Structure P
Amino acid sequence: MARLVIRDFVVLKSWLDAAGQAELIEALRPVLKAVPPFHPTTPSGKAMSVRMTSAGRLGWLSDKAGYRYEAQHPKGMGWPEIPEPILRLWDQVTGLDRRPDSCLINYYGEGARMGLHQDKDEADFSWPVVSVSLGDDGLFRMGNPTRGGKTESIWLSSGDVVVMGGAARLAYHGVDRIRFKSSRLLPRGGRLNLTLRVVE
């Protein structure tokens with residue numbers, strides 16, 4: 001495992017070995033079955049290219065009403081609990097007693113991307129956001145606390161973990177593209193990205 005610090009983003013390369021990655025996939029299966037991923041829309045009405053769902057007390061939603069956390073899936077189901085193996089990962093990489101309220105699960109299929117954005121719908125930015133990559137490689141772009149300026153990018157592979165705290169907590173970041181079917185973890189290809197967040 002290698003620990004890189006880029007613009008205050010802490011990148012833990014190969015944090016999860018093959019067995020650890022498989023454990024998370026198995027833990028996610030019942031979650032994805034209970035609350036199927038959906039294509040959210042931006043407040044302007046544009047459909048996002050990723051599909052998403054959540055686990056935890058709260059899930060993140062986006063639609064014409066805006067960006068926010070809600071206690072239910074758009075179809076009315078409550079979110080399942082965050083699987084324990086994912087919570088243990090949070091404990092290991094943060095060392096915090098406080099556990100996350102929400103685990104946002106993004107699925108990137110062929111051609112999916114995520115534009116530069118801030119994670120700023122939480123109440124207290126002193127808590128880090130932890131991002132976990134599973135499946136295909138994703139080109140992760142790291143920017144600044146304000147829009148514009150130079151950015152840096154790194155390919156994230158399956159098992160990599162990024163901790164966004166301190167100056168990185170409100171920095172713009174996104175995923176430019178994935179290398180579709182670069183990993184065998186997901187039988188149909190694609191990338192799962194988990195982001196763990198303290199919301200309240």
Structure Q
Amino acid sequence: MNNRKSLYSLNCMDWHLLPPATESMIADVALAAQGRFTGDPSHEYEHTETRIKGEGDDATEEEVTVKVNEASRLATTVSNIDKDASVVPRGAFTKSPCGKVQTNRSFGGLDPVEAAKPRNYLHFREPVNLKKKSILEMSHLNPAIDFLDPLSEDVPKGSWTLQLERGGTVCVLRSLLWLGLIFFHVPQTPQHGYIYMGDGLMNLDLPFML
């Protein structure tokens with residue numbers, strides 16, 4: 001779950017390593033990068049604003065210019081998509097008492113009935129909501145497999161659609177926050193995965209669509 005590496009390519013043959021998304025990079029991208037991607041990793045977005053430096057009579061105005069290239073924006077977008085929409089079925093990974101997360105080799109897939117329930121799909125990231133639960137709320141959870149946040153607790157509610165396709169043989173989840181992200185799971189098999197094919201823009205209109 002940690003130290004992930006992401007690669008990008010312009011021709012699907014030559015691959016380049018994306019820089020890790022740092023807090024300062026994320027802040028700069030949020031401030032300067034607007035609109036659609038250009039497709040040029042070296043393209044620079046620029047944002048200039050006036051900031052007040054100092055207090056009282058010593059306060060002065062200064063212009064601050066923030067520049068960020070598209071490779072940094074792409075790294076930030078990939079990081080945000082992984083954080084918001086990286087999904088695994090419940091039980092596909094286990095956590096040992098010492099905190100090590102690894103693939104559950106005995107995972108044979110969700111039961112077809114359980115596969116139709118959003119609570120059986122988890123965010124593959126550091127948990128956020130789980131840390132806020134009381135001991136009573138966590139009493140029915142299995143710490144070996146219930147160490148991640150379920151999609152059913154996402155805010156706003158309804159930010160995922162779940163469908164059974166091909167006569168119920170494939171479960172498909174689609175994110176309404178990141179339009180173009182699709183997750184699949186074949187019940188009673190360990191097969192699962194997701195792919196994102198979109199414009200790289202978060203759907204900020206989601207609260208008004210629900």
Structure R
Amino acid sequence: MAEVDRVSQVTNNRFLNYYELNTTDRIGNHKKYYMCSRRESAEKLDLMTGADRPDGVVMFALYGEDGDRVVLVHQYRYPLGAYIYELPAGLVEDGERVDEAALREMREETGLEFHPVLSDSGYERPFYSSAGMTDESCCMVFGTAGGTISQSGLEDTEQLDVVLADRQEAARILREENVAANCAFMLMNFISSADPLAFLHQRAGEGQL
């Protein structure tokens with residue numbers, strides 16, 4: 001059975017750290033494995049605690065009286081050296097509830113006011129973003145947004161444009177642009193459904209509420 005034998009912390013940074021794992025694979029071979037985490041110490045890694053505490057929050061928000069546009073950000077990302085379309089998102093601060101983080105991050109990134117829609121908790125629990133290289137997990141919060149776009153709340157490290165995409169533009173983005181995976185899946189739902197939030201009225205995996 002594969003297992004982790006020892007964990008060594010390589011870096012000590014504020015937002016992201018690099019860890020070296022001594023592992024045993026399924027046939028008994030000993031190997032090195034490397035991962036990144038937003039946890040500040042090895043003792044707090046999910047593989048050590050067994051917990052899944054959300055690092056971040058992602059917002060899927062419909063915009064307009066008819067909910068016929070979706071709020072996106074077109075953001076420059078250093079690892080790509082290019083822009084990519086994403087859903088608005090950010091980190092959950094210590095002691096902050098996920099819904100509080102969603103409202104704060106939407107306002108800071110876009111200037112818009114976010115109005116979450118209540119849903120079954122199965123849709124909003126933390127999910128891992130890329131388990132092959134990190135234990136980062138995020139919650140997705142669904143709802144609507146209103147107000148006027150503003151970038152006054154952006155940090156110096158953030159370079160992005162806010163996009164209110166209709167279905168035609170969403171389809172073009174999927175065909176032609178760099179798109180984050182969670183954003184791509186939600187855009188597919190957006191362009192294929194008359195009510196992209198309809199699934200929230202069902203209990204996850206159990207049919208109607």
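None of the figures in this text is laboratory data; all of them are computed from the coordinates on show. Fair warning: this is a prediction, and the values are worked out from it, not measured in the lab. Cβ atoms are built from the backbone, for glycine too; each structure is taken alone.
Points worth noting:
- Which entry (P, Q, R) yields the derived value 2, 11, 20, 24, 21, 15, 5, 1 for P(r) over Cα pairs in 5 Å bins from 0, in percent, for residues 20-123 alone: P
- Given 1.19 for Cα Rg over 2.2 N^0.38 Å, for residues 76-155 alone, calculated: source structure among P, Q, R: R
- Distance in nm of label points 7 Å out along Cα→Cβ at positions 84 and 108 derived as 3.8 - corresponding label from P, Q, R: Q
- Here P(r) over Cα pairs in 10 Å bins from 0, in percent was derived from just one of the structures P, Q, R, and that gives 9, 38, 42, 11, 0; the source is P.
- Which of P, Q, R leads on relative contact order in percent (Cα under 8 Å, 6 or more apart), largest value: P
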